[in-house]
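Below: a set of structures, written as structure tokens.
Just so it is clear, none of the values below were taken in a lab; they were calculated from the coordinates. The model shown is predicted, which means the values in this text are computed figures rather than measured ones. Cβ atoms are built from the backbone, for glycine too; each structure is taken alone.
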Structure 1
Amino acid sequence: MAEISIQKQFPVGADTIWDRVGDPGTIAEWIPSVAAARMEQGIRHIVFADGQPARERIAEHSDSERRYTYEYIDGPLPLTHYRSTISVLGTSSESCTVEWAATLAADSAEVESELATAIESIYRAALDELSILVSNPSVRG
């Protein structure tokens, strides 16, 4: 099993970031590799930028704690396990930290390592996009 964990600080309050990331159905607004997303009965239906669909189950969601956890159900990635949590931690009224962590598994160690690297890149690109959005809200979203 592989683990991914990244953090990024933002020069805005936690509520500002949570307003962007807290709705699991709006990830297409801030994750560049996702073209579309919608929620249906606790399941997030995603279309990646390459047109491939995927489904994820929202396992936990807490607005008061500013975090949610989701699990991969099916899609183009050859995962046997994937569970991820995104959290927004308030450090002050003018700054916060986003933590994004996952555990994942695949049928082979080689594939698992490749997937971990790719997913970490997706996370980093998403948080970079989020940084652009909160510094210039008219850019996208």
Structure 2
Amino acid sequence: MFKGRYEHLIDSKGRISIPSRFRETLNERYDSRLVVTNYDGCLIAYPLAEWQKLEEKISALPEFKKDTKAFLRFFYSSAADCAIDKLGRILIPQTLRDYAKLEKEVVLIGAFRHMEIWSKTLWEQAAAAASDDEIVNTLERLGL
């Protein structure tokens, strides 16, 4: 599973180096293919096998409900297949870079079955906004 926080730079062509720990997880459990899409102010990168599991769940949604259509349009319209190159990088399409406001400094975080890619500025704001009470309440709700 993906865990940890790593700071990297995005190059002028829009490539980001995937942290070596994340690449190890990919090599051990998956392959080098990721699906990247926009969500909640950042990008989420799923190994292809995890994306396929997510698609199975999504396929059970009622296709013609208004909120489902809105979700599908948003979630799938920007989804991109991103293969890791020989140097351990992925190319992030411009539309996704614009959405997540990725300019120079980026933060990659492990989020269990996927990774998140944040602009450093937005990550710092999100991390500062997360309260200890919210985290404790979530753990309690999960019975942990």
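Looking at relative contact order in percent (Cα under 8 Å, 6 or more apart), point out which structure of 1, 2 has the largest value.
2
Then there's this: Which structure, out of 1, 2, was helix-only ellipticity at 222 nm (-39500 (n - 2.57) for each DSSP H run of 4 or more, over all residues; to 500) calculated from, if the result is -12000? The partial results should precede the final answer.
Working: 1: -8500; 2: -12000.
Label of the source structure: 2.
A value of 11.4 was computed for mean count of other Cβ atoms within 10 Å over residues 65-72; which of 1, 2 is the source structure?
Values: 1: 18.0; 2: 11.4.
For mean count of other Cβ atoms within 10 Å over residues 65-72, the value 11.4 is produced by structure 2.
Consider the structures 1, 2: one of them gives 44, 26, 26 for Cα extents along the principal axes in Å as calculated from the coordinates. Say which.
Corresponding structure: 1.
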